[in-house]
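Next up: some structures, all given as structure tokens.
Each value in this text was obtained by applying a stated rule to the coordinates, not by laboratory testing. Only a predicted model underlies this, so the values are computations on that prediction, with no experimental measurement involved. Cβ atoms are built from the backbone, for glycine too; each structure is taken alone.
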Structure P
Amino acid sequence: MKRAVILFMLFASAVWGANADLVLRNGMVITMDSANPKATALAIQKDKIVWVGEDAQAQSWIGAATKVIDLKGAFVYPGFIDSHAHILALGGSRLEIDLNDTPNKETIAKMVQERISKAKKGDWILGRGWDQNQWPEKKFPTAQDLDPVSPENPVVLERTDGHAVWANSVALRLAGVTAATKDPQGGKIIHDEKGNPTGVLVDNAMDLVNSKMKSLSQTEEIERTTIALKEAAS
């Protein structure tokens, strides 16, 4: 027991006697420690928090190579764990056409046309946020509403709730969706009065077109994740 105490004291002396790599001060640090719930500063060494306390004591951790950040009253929290965060989807949505609060399908067609003008032939044009209940006719759109502005690019636009997509004829053709295509389990292909697919695919039927898109590269995943995390931290 005595030996353990001595070793602990030596370890503590080594750690507490060194300068920190980073010191945050002049903030509101939420410690989650009921005995000391709040502090104003903390010190970090080698990516580990080694000290939490008040600004007056923070100076002892600052050396010539220490980076010091004045938080100017900002909060510091422990890391949050979100059990239902669509990080890649959030980042991806910021690169797609934002269709939220669009007043009608004609407006969306113009937005798609504008995006295609900046894209290459064959590029997938993606968007999210449309809601037919906000439009005057309150009816599902069709592939024919998009086809005039997208003859050479597959277009897939996700509904605001994420449970349906609106695809143009190019996307349906690439996915092999025809009048003979059966509804997948847990999904539905919307058909017109002649039995032809309209371009709206619900739930698991969305995979018919989504599966034809190329997988994201590592670079693309990093880009989307970075965008989402920056937004989450803003």
Structure Q
Amino acid sequence: MLRPVGHIGGYTVVKPIGRGKYGVCYKAFKSDGHPVVLKRFYKNPTKGRFAPDDHEAVILSGLEHPAIPEFLGVLNEKAGYFFVLEYKNGMTLEQIIFKHRHRFCDGEIFNVGSQLLKIMSYIHSRNVIHGDLRLSNIIMDDNGHISLIDFGLARYTGEDGLDFDLDYSCFGNILLYLLYSAYPKSGKKIWYEELDLLPGQRAYLMRLLRLTEPFTSDTAVVEGFRKNFSIN
């Protein structure tokens, strides 16, 4: 275990692991040595108090999936207001691509995409839109297993005018990052002219990104991905 930087509500805090618009996440340990994430919220400048996002707590409490962190509770301490979340081992895709310069091959792209679509289909079956699918919110462990974190912008279908197509377009952006990770050098051309894509892959990505007729169901998104990105 790393040298602790503090103790909060019975947890030993060892290091910050992420920072966003609404707060900071820390890796911490319970007294039994089990790791957790403590998500501390910034103070609301107008209200003068800590401002947790109730959407995240409510939504996570209603989800049960091995690739989604479990919501374990809250801490209301002098140091701040915290969510306690299950800790997921691994590195974010952002770290893997930009820090470690990993080049994803076709098989790895299919593996990541397939797992992410299973998670996405699960939350959509619960009428949940993640709303923030991006490289920094996807963790891969040493065995290649994917976890989806940070439900701070998640909403139920119809809230704030959101629908599943937001997650579809974010999934398309993730695929582009994975494809570009193996591209020798990005020029000034747009992605569908620059990347060496099959016609079906190009058409699929354009639908995800809502450049042509968008997808309207998870089934179509999953089937399209398998058809165009399967390595078999």
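Given a computed value of 59 for percent of Cα pairs over 25 Å apart, which structure among P, Q does it belong to? Before the final figure, lay out the partial values.
Numbers: P: 59; Q: 46.
Going through each structure in turn, the value belongs to P.
For which of P, Q does distance in nm of label points 7 Å out along Cα→Cβ at positions 71 and 183, calculated from the coordinates, equal 5.4? List each step's numbers first, then the result.
On the way: P: 5.4; Q: 3.8.
So the calculation was done on P.
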